[in-house]
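S.K.: Take a look at the structures below.
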Structure 1
Amino acid sequence: MKLLQINTSLNTSSTGKIVCQIGKMCTDNGDQSYIAFSGRYPENRDIANTFRIGFKLDFYWHALVTRIFDRHGFASIRATKKLLKQIDYIKPDIIHLHNLHGYYINIETLFNYLASTKIPIVWTMHDCWPFTGHCSHFEYVKCKKWEKACYSCPQRSSYPSSLIVDNSKENFLKKKRLFNSVNKMTIVPVSEWLDNQIKYSYLNGFNSRVIRNGIDLEVFKPSESRALIEDYNLQNKFIILGVASVWSERKGFFEFIKLRELLGEEFAIVLVGVNLKLQKMLPKNITSIARTSNQTQLAMMYSCSDLYLNLTFEDTYPSTNLESIACGTQVVTYKTGGSPESIVEGGGYVVDQGDIESVKNLIENMKNGALPRISKKPLVDIAHKKFDKDNNFIHYLKLYKEILGISV
């Protein structure tokens, strides 16, 4: 079997790591894996059969078309035509799509091609962009226009940002037509929440199968290092950790500031991934750490913490929840998107969005013993049962073989 995956990144970001892990699983099974991606090659280039879609100029032109005309996904024609030549050369048995947003591919050119071929398609949906006229998430603004037709987008200035034109209505209609033009497509949402949203969208005619993301349990596991505590003088503190690749109001940045005002000094709040601009907005009694790509270091931070706190207002299935539990640290999350789905078998607690007073009470009760705190081993056992990438991603291999009528 020949598998071709298409994604916005390779071995960076959560989706970039996922495509590599799926590719490796296929090669380990004796199949052939190819990955087409956008952006830079990662530092670790020991990944077979990868090729980049477009160059910097294509990316910048696509970004400009998006900023001015709100036509995200409708530039990069030349780069996409080169990709199609690669597909003709590879002759894959399955094409597996991931994120198609990210300023790198022309979905009209791509789907016109896919509709003309008989190649089966699997599309893993990591967010909501495939069925809206603009945004990748809508929960924060509580928008439901996408259920019928997008127009007058309330998030025009949010990713993928348009500064001038609102083209959400035309985008919606074009995406609806293009994505429904293919026949052999299976949609894979990464959470039950996302699967439920798709049922109300124009993609509800396709078969869907939830396959949850997994993580590398060789990396995310309890660490004996106490570097976080020692480096930031957090001895005898109840450490509350927050992690984001990009912090914003939607990710709960200001919720942590509110929480800091409610908690006593026996509690320490540590935020990872804070840029210089946002650092200046934090009170002195919140510890901020720059974004790290060192996963071993991140696992140490989870392990040193007493609680991982996820106050996001929009997400589909955050991998940080899984990583924390795998390192033996319970999670408290807002009831947002698919985030609560990772809180299983005592792995943490779920609080209604924006109820920071309840978050404060819950944390204090965890510290004083009024609420049970689970030791590391049962949490690690949960991770091995539910979050192991090998156990989770094997379902993709089964799906490919099922589509092709091959026994696993």
Structure 2
Amino acid sequence: LCLLPGTLPTPFIWAEPGPVVSWGTPVTIWCQGILEAQEFYLDKEGHSVTWDRQPTLEPGDKAKFSIPHMTDVHAGRYHCHYRSPSGLSESSDPLELVVTGYHGKPSLSALPSPVVTSGGKVTLQCASRMGSHRFVLMKEGEPRPSSTLDSQRHTRGQFQALFPVGPVTPGLRWTFRCYGYYSNSPQVWSQPSEPLELLVSGVSRKPSLLTPQGPVVSPGQSLTLQCRSDVGYDRFALHKEGSRDPPQPRGRQPQAGLSGADFPLGPVSSSLGGRYTCYGGHNLSSEWSAPSDPLDILVTGQLPPTPSLSVQPGPTVASGENVTLLCQSRRRVDTFLLSKEGAADPPPRRTSEYPAEKYQAEFSMSPVTSAQGGTYRCYGSYNASPYLLSHPSDALELLVSGEEP
């Protein structure tokens, strides 16, 4: 007696290691039916004849179809069915088998930042110059795409898609890659973008961020930022404000009584100027701490003016006197900064004024203390690039005599 199609259980189809396969790597398509199944058939959409047939693996209820080297020829939608003494089964649900690596990789960045507070939302921008029709966002650890969007033409000939993500929560890894493809070959994708991991910041105690070189640095100078905490974090991450790049993670490096990590940023150039924060985290949690207080790195020698620095009433004063340091420039600057040699604190910044053919700002010490004695320099900067400074003024030595009352 032969049963009509549809009376047998529908088989189940899947791919190992998964349905999204890198070019040239092996993949296995599995089809599972019933124990009475004698032979399995693999059909590929767009082909009128059976793509492949395999006997049932003994003992068992399934068959495997091996692809030793995945290419665009193998990409597509597959169904399987089986034959048993009772007849033919219906076709399985479709399996979409995708090959990646056919085109150049897109870029993936986070807007406004890859640092997201717990419960917050972020937009991921996948972009390419290849003219892809659609973009796919994949979350690490998940076999299916998180989202697929049509591309939009952006500036400078770039195509992009904006994927909303969130709310993000701790306890999960938020690592993404994106791909592009053309609508006439939806199972043939580009190379993956570089992975982007979101940093989810929480409320645990913030670490401290400092630099042995001080906040004012010169081009070519070696710069290292240090993140420190007494909490005992296992790992640390450094983030630059405005950067779309993922934060740099570092393992813990034990210090005396503290946990911390050093972030060598290499020789100083103008691109290192900016505002930095760091975070601490534990290995068993994906959540990071609250951010450290920000640290501004200021790069000198980037603007044309060289200001001058003078002091009233003079460079040698008694403790308790009123002292004013005057920074001046004949060329336009928006703000002036006063830096003290060896000071770890950020240099004070004053808006420039233009009273008499010169731009200037006053820095008052009223009354001056012996702790304020030292070597000073001043710098000019523009509002449009506040972390880039002019060349320094000549050094001014302030000598404070006597004891405070």
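Since every read-out is calculated from the coordinates, none of them should be taken as a lab result. Quick caveat: nothing in here was measured; it's all calculated off a predicted structure. Cβ atoms are built from the backbone, for glycine too; each structure is taken alone.
S.K.: With FRET efficiency 1/(1 + (r/R0)^6) of positions 280 and 320 (r between Cβ atoms, R0 = 25 Å, to 0.05) computed per structure, which member of 1, 2 shows the largest figure? Please list the in-between numbers first.
M.R.: Numbers: 1: 0.55; 2: 0.05.
Top value of FRET efficiency 1/(1 + (r/R0)^6) of positions 280 and 320 (r between Cβ atoms, R0 = 25 Å, to 0.05) goes to structure 1.
S.K.: Still on this structure, please answer the following. Work out the source of 0.55 here, i.e. which of 1, 2 gives that when FRET efficiency 1/(1 + (r/R0)^6) of positions 136 and 232 (r between Cβ atoms, R0 = 35 Å, to 0.05) is computed.
M.R.: Values: 1: 0.55; 2: 0.30.
Working through the options, I get structure 1.
S.K.: Let me ask another. One of 1, 2 was used to calculate Rg/Rh (Cα atoms, Kirkwood Rh), giving 1.21; which?
M.R.: Derived from the structure labelled 2.
S.K.: Looking at structures 1, 2, which one was helix-only ellipticity at 222 nm (-39500 (n - 2.57) for each DSSP H run of 4 or more, over all residues; to 500) calculated from, given that it came out as -11000?
M.R.: Structure of origin is 1.
S.K.: Now for a different question. Among 1, 2, considering only distance in nm of label points 7 Å out along Cα→Cβ at positions 152 and 392, which has the greatest calculated value?
M.R.: Working: 1: 3.9; 2: 4.8.
Max of distance in nm of label points 7 Å out along Cα→Cβ at positions 152 and 392: 2.
S.K.: Taking FRET efficiency 1/(1 + (r/R0)^6) of positions 8 and 104 (r between Cβ atoms, R0 = 41 Å, to 0.05) for each of 1, 2, which is largest? Please list the in-between numbers first.
M.R.: Values: 1: 1.00; 2: 0.35.
Once FRET efficiency 1/(1 + (r/R0)^6) of positions 8 and 104 (r between Cβ atoms, R0 = 41 Å, to 0.05) is tallied for 1, 2, the winner is 1.
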